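Values quoted throughout were computed directly from the atomic coordinates according to the rules given, and no laboratory measurement underlies them. Since we're looking at a predicted model, the values are computed, not measured. Cβ atoms are built from the backbone, for glycine too; each structure is taken alone.
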Structure I
Amino acid sequence: MRKVESATVRHAHKFVIKRWSNVREVQWHVIVWILVMGFLIAATGLQLMWYQQSYRTNVPARDGTYAEAVLGPINTLDPLFASTSAEQSAARLMFSSLLQYDNTGHLGNDLATGVTVDNTHTVYTVTIRPDVKWHDGVSLTASDVAFTINLIKNPNTRTTISGWRDVGVKVLNDTTIEFTLASVYAAFEHALTFPIVPEHILGSIAPASIRENLFSQNPIGSGPFKLKLVQNVDNSANHKVIYMSRNDGYYGGVAKLARFQLHVYDSTDAIVKALSLNEVNAAADLSMADIDRVNAKQYSNFSNSIQSGVYAILNTRGAITSDITVRRALEQATNVGVLRDQLGAASLDLPFINGQLTGDIPKVAGYNADNAKALLDGDGWRVADNGVRQKDGKELRLSVVTLKNSEFERDLELIAGQWRAIGVAVDTKIVDPADIAENVVQSILQPRSFDVLIYQLNIGADPDVYAYWHSSQATVQGANFANYSNLISDDALSSARVRVDATLRNAKYLTFARQWVNDVPAIGLYQSKVQYVQGHNTFSFDKTDNLVLPVDRYSSILNWAVGTQTVYKTP
């Protein structure tokens, strides 16, 4: 051991200690060598990363979970009775239709593979896909389509879908169905967007009992997503979550998302709170006022115009608003530019969406408060000592009603202020559609319990506005809330419906528009917009999409995703 120790010490002195001084002589060369090697290693790593990036890319991830907040309530999942935003959203995700609107706002095929029309333009033959399955695996056929229409036509069903009473339906075979109209209706194809329900499940149920059937809580559809379960999170706040899973057998393709959750809330305040608590990663049904309360660092938002308009509808049978001079004065006292600027909304002066008419389009009288005052003065409405106009001992007092909605409420406040400025006394009322006790339809809309109604009208992709302005629709069940009646308007609206030639239809609608502008049954405020909020790592529809209705955002649902993943590029 002493010999080994002695030899070790000698070697240490000879090869380490005595040669340590040599390191100083070569240290510069060592440092340079280390730096060169480090550079070569770094360059190799960068080259490898660059090479990988040349054949790899980041794309929206697959199999994610999308949680979207929508406004309720949701009392049914049967699409035949959908009325609220939440119910309509669930229906669009879980059910199919013959035709649907694409992201350009045009009609396209869904279940249908083709639509042909005979020479009389009253018989439509629709062929459907042979590969469509219900979520339970049963084939969807033309019999299901006919069954659905017959349910809609039956008054005992009490569906929210209307307009099919005079349409004949005949099944030619499993993939072909024929519709026969009583007369020509140019916009008929737009009616083929109704949801289809399964005959093999509901066929044995009496139409009057379908609404209360278990199907309303546990539906079977044929859409891109199928129901998994419904969770009652908070009964007192009407907060529910509808869990849906991907339909891997969907005929239109397989969605990127594996799961879709609809979080239903009873107010926009609850939706904003849900966003702040990260309960959801996206939200619909918010107004511009609500957007201001959303954390911009956490979420991005955009707005899309839809084929709807917000109007101040004037009751032409009202005690005061039946006077056309008063209606014209109210129109000129309304500064719609202020509303549009605040909301960033497009103009809408006529009962049509901009672009639906061409040619010599009539113009409405613009904002002119002085002229509005002169019209009222000339009509005998004089300003009394209290600042309110009177005529024959009667005050110029109007009841103005709108729905509980931060956007509509802002409209109401601004318009009421503008009208008060010309001597009109305004009594305002805000009704909550979610409040069963108020029952907006029975207490406000059907009896026309208002002088002025600030309300949104869904115009749609076709300019057929017969339902809103023809005198035959000024009934309890009709949607002519202005009670508007004019022979020229009636004739133009009726004639336009039966004209298949686009030029002739346009001419008829121009005639109606000119008469409408002259009679002022309503004041066009602005074209409606939908606000949408989503997380920065969430992919949904595009802000350039042209939506007919808010639920048409789902036209691109197969491409929606949450998160990203790295994939190899295809050659």
Structure II
Amino acid sequence: MKIALGQINPTVGDFSGNAAKIIRFSLEARSAGAELILFPELSVSGYPPRDLVENSLFVTRCRATVEKIAAETMGISVICGTVTPAQSESGKKAMNSACLLRDGRIDFTQSKMLLPTYDVFDEMRNFAPALSQKLLNCCGKQMALTICEDAWNDKRFWNQRMYGIDPVEELVRAGANFVLNISASPFWLGKRELRHDMVAAIAKNQKVPVAMVNQVGGNDSLVFDGSSLVIAPDGKVIAQGKSFEEDLIYFDTETLTGDMHPQICGEEASAYHALVLGTRDYVHKCGFERAIIGLSGGIDSALTAAIAVDALGPENIIGVGLPGPYSSRGSIEDARELAQNLEIRFELLPIQDLYSAACRALEPIFTGLPPDVSEENIQSRARGLLLMGMSNKLGALVLSTGNKSELAVGYCTLYGDMVGGLAIISDVPKTLVYRLSEYVNLGRQVIPKNTMSKAPSAELRADQKDSDSLPPYDVLDAILEDYVEESSSAEQIARVNNFDPELVRKVIRMVERSEYKRQQAAPGIKISAKAFGSGRRFPIAAKSEL
């Protein structure tokens, strides 16, 4: 039997658009001779729908859309993910389900049993879990039809399991000779490799082929990489989809052969493509076409601009130089050179008059007090004022340019450099910013040499350097990775890295004191195992004695 995997990019709530994709891919697969096509988890509604499923009309629209898809895909069986009503006794309104559409009707429904509640996931909030699952008889095979997390609990793969049951194992024990998994598995660096190893372990441990179709695209902070897989019982990959783009692949259940489409390899390439895809989908799915970026001449804004150009096209990007009283001539020239290299529109809006006017207005209150961070932040907020003014007038989204290292320790200004609708590189540590910038420059010099080589500076006071306030970025990023992503203690971090314990404790205090800033920041694009945002939930008003 020839089976197709429809790796599509759905939009949450876009029932007509998602249905059109599913129908188009299904008819193409039917023309190619496929008998069955699989689509990702919640492909009808888009994933994650979050509290939209509390609206009964949303659930009703899912049912109507599935029936429409069934009526228009005669001649091929279709499995798609959707929201279905929950039993009233569950206390929830909805279930995360997979429907088999055959002969113009819904022929089989299977609901998700394992509902994740860790990191960015909160499915127990919205869905009722399935209490049991059944085998699917399709095209001469006894199929184990599972949904994403249902496949993430193999006791022979995980040292510690999060659930007491393994749906795949139970269905194979009941007689399944093929495992199908429809997924919306978000990307982070290392996730594809983990996903491959896990699926291969299931195939080898259960001695059955496993086909996993994964969503692609960006929805809010999450990026889905696709990279769909089919793995034979010996652990060999027999079919795979592309990374970070829609794809349609085929495989044969008897010969265990299939399409092998190229995937993006390497950490820098994977991170960059994820950021481009996440930016493009966030901007477009929020109804914008154009973006505005404040160009300081520094490496963070340069990388942000390069990503934005690849995501939206140079004709849709406006770079704005915003020199202040401490901006160097070189920084202005670097910003202009970057704009020329990227072939984007460039505007120069000095902030000196705004800054001076604000200082004059505050002079009666500031008299007798020494200059400090207050004056620095006024400069940053003057820039934010101009960028947001342009955003309102031109209908373009401001992209903020702060990196993860700065956001972690609060080296950023609320309502200043933090303004914007999307913080593209807020999950990119400073050391990775440099590596991604080198990746951008592989083909040609896009980011100016001077931008790459000069010492980082906010240029908010004379001769200012980031190193005046922060440890070297290689040290800072090592501490942050261990503390934020691994939840290591100060003592563990100091001992493993041979760092000064007091320095480590100082950095951790900066992280904890900056929670109030992060919770007011623009959404970012998650590319790490632990990003700031919905996957890391800490109180603001708290005192740490750890």
Legend entry - Origin of the value 19.1, where mean count of other Cβ atoms within 10 Å over residues 337-344 was derived from one of I, II: II
Inset, instruction - For the read-out relative contact order in percent (Cα under 8 Å, 6 or more apart), a value of 11 was computed from one structure; give its label from I, II. - result: II
Inset, instruction - For the read-out percent of Cα pairs over 46 Å apart, a value of 28 was computed from one structure; give its label from I, II. - result: I
Legend entry - FRET efficiency 1/(1 + (r/R0)^6) of positions 41 and 65 (r between Cβ atoms, R0 = 25 Å, to 0.05) from the coordinates reads 0.05; which among I, II: I
Legend entry - Given 0.35 for FRET efficiency 1/(1 + (r/R0)^6) of positions 73 and 401 (r between Cβ atoms, R0 = 41 Å, to 0.05), calculated: source structure among I, II: II
Legend entry - Parent structure of the calculated result -8500, given that helix-only ellipticity at 222 nm (-39500 (n - 2.57) for each DSSP H run of 4 or more, over all residues; to 500) is the read-out and I, II the choices: I
